[in-house]
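No value in this document is a laboratory result; all are computed from the given coordinates. Predicted, not measured: the structure shown is a model, and the values here were computed from it. Cβ atoms are built from the backbone, for glycine too; each structure is taken alone.
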Structure P
Amino acid sequence: MDFEYSDRCKELQARLVAFMDEHIYPNEKAFKEEVDRNGAAGDRWVPTELIERLKPLAREQGLWNLFLPKSARAPEGLSNLDYAPLCEIMGRVSWAPEVFNCSAPDTGNMETIERYGTEEDKTRWLEPLLRGEIRSAFAMTEPDVASSDATNIATRIERDGEEYVINGHKWWISGAGDPRCQIFIVMGKTDPNAARHQQQSMILVPANTPGITIKRPLPVFGYDDAPHGHCEILFENVRVPSANMLLGEGRGFEIAQGRLGPGRIHHCMRSIGVAERALELMCKRLDSRVAFGRKISEQGVWRERIAEARIRIDTARLLTLKAAWMMDTVGNKQAQAEIAMIKVLAPTVAQQVLDWAIQAHGAGGVSDDFPLAYQWAGNRTLRLADGPDEVHRNAIAKLELAKYS
């Protein structure tokens, strides 16, 4: 295994660190204040001027669309291995990935359209997404079924002549609250009588299609994540052209595996960035505070936690790099065990380091004066997003047992 970053990756790392130092960290408070001002004016879902102002700067510096490998439409895209350290840096601030057009769910949706869309789909949707002109959402999870088993997805996609008619109830659809969201990738059932993993399909649905109702944004531990948001949506007799079907009826699981592999590892890369920043903030806090006659950083319990955090973060990073390297060299299917393992490990490590960092900050740790509480809330959702821990652990166990059966 060769985890050496390319020279281009190292150059982009240095450029990205400098960009974060100059434009992202100093504006964390300004971002929150702008969203709050928009809310006070009557609409928290207005895109922030701050991010829109920073996007052209990122693009000018070549820090744009770095996530998409092997695409003629995005020649700047890196391999998974080279993207890993850059995604980690972006992940240190929750809204930073959007500045570089590398934020979820757009990255997964762009990869899906690139892999499985027609040339017409790519011209109509992928190209404006790559330019950062529009945003997108992925509509899979439903409130009435256990969506961790995707065969339960009940939304119906029924053929009617040259159209498909969609009826269903979705929730936790990230990005749907953004007024720039113009396209949904919807997963639903086209044939309830087919084999279990051939019942589901994915279809492109323009966000302005009649019959789509956004019922409400759903808060995460009290945070609404505006202007991005996570929404509950109704699809009622929504009609789209039959050409909007991706790859063909019954191939939803095939597409899901192609989409969710990169999406999962990107989450893990960002989680490591979150954990790394939490450790940094924890060390600085402990070294600046005195309790019971000495610096808190000199107390044994905290040295134990600092050491354990360092060990866990580096362990998670190495497994992430192995998974990325395998995705690049042998493909996503051969890397499925490593992707599943890192999807369990990285958010769990980040959650523990965040918990220690919050403890080190005392009452300040649970406030919004520091980024830790918000990061804790966001990271906790990753143990559910793109498959809960239990599903991934089960997949890992099945692969392991198969070695000896």
Structure Q
Amino acid sequence: MENKKQLNVYENVCRQFNQAADRMNLDFEIRKILSKTMNEISVNFPVKMDDGRIEMFTGYRVQHNNVLGPFKGGLRFHPAVDIHEVRALATWMTWKSAIMDIPFGGAKGGIQFDPRKYSRNELERITRRFTFALGCNIGPEYDIPAPDVNTNAQIMAWMLDTYASTMPAHVRQACTHVVTGKPVEAGGSIGRDKATGQGVVFTIVQWAKDTRFDLNGATYSVQGFGNVGSWASRLLKSYGATLIAVEDATGAIQSNDGLDPDILTSYVNDTGGVKDFPGSKKVEHAEFFTTSVDIFIPAALENQITAATAPGLNVKLIAEGANGPTDPDGDRILQEKGINVLPDILCNAGGVIVSYFEWLQNKRSEFWDLVEVDGKLYKKIISGYHRVRETAQEFKMDWRTAAYIVALRRLEKVYKDRGIFP
């Protein structure tokens, strides 16, 4: 059942790609190239557990396309990770980088396991052994991993150290940019932790300007309260908006008086989830999706807005913080209901943009302050927003398909300029 579910994620990517390619009359030969991933790496590796047992793990790295630059994309640790899901996520990364006009291709990876069931020492050994197993399939000028679901700056620091340890001593200091999302002290960028959530909020604010919608006094709900959901919630609070409902893996909560995102973030860090947050009431999954708010931010996993859940949504805007939270059936219903959608490959691109900034800082031995990082992020993501908006107006179409066309046009131009070897 899980495989079928994840296969559908990749099928959704292909449907969206084909729909955009048809509308723009994408070159037939280039369409063939972009419809396939370039490389798919699967590794099985042993790790010694704290009690002395040996456990086998399966990890993946899918590299979709690198015509624009080195492969780039996150690594996730989750029981649902499989080749179909990773293939979909890698493909989305290619589109995302192309829309944002940054010199990266698309990749994604992960290990199929539940990190909550392992100790810190076991997680370190799993991470290091996976990095070693990947070997030269990653590299600072070839394929640059980053954090994703259930991975963080600490995981990236372990990856960096392991990769550098396999290099000759005289080149180790030139390998800092093999991963992004590192701790600041280990070469990471200020602002990287909040980058995806910040990008979500920047696009929401721009949408509000375009539609003359007042965020002061607006209401919003968030699905998923990890890095993206919590940062988006906290940053949106500063515009005078009120968080009404939140759902994560532990359950869903609601308060008509509002939930304080800063206090909720501390609570989740302490308890592991939003369940039983003081001052809130528990609601069921179905009730969460029918909560009437102005803005809904899905920031959890794929395929959450479907034919089953989309009809109940009573919102003005959906800002997709997660990758692939809306399937094609859900998308069709949202269009019929007239709900505005800021699609994932536009809305959540803040992470890869600031990863690019971190990569540049490492290559140049520079360190940018938060004002510079946020200013450059704003400029990049709003430029992408305008490209998508103008394309949607040009073709008189939904923003998701328009975003795909922006990406495909750029990739098509590069392939036509460079040609196909030999």
field: Identity of the structure behind 20.7, 65 (criterion: Rg and Dmax of the Cα atoms in Å, calculated), options P, Q
entry: Q
- line: Note: distance in nm of label points 7 Å out along Cα→Cβ at positions 106 and 378 at 1.5, derived from one of structures P, Q, originates from structure P
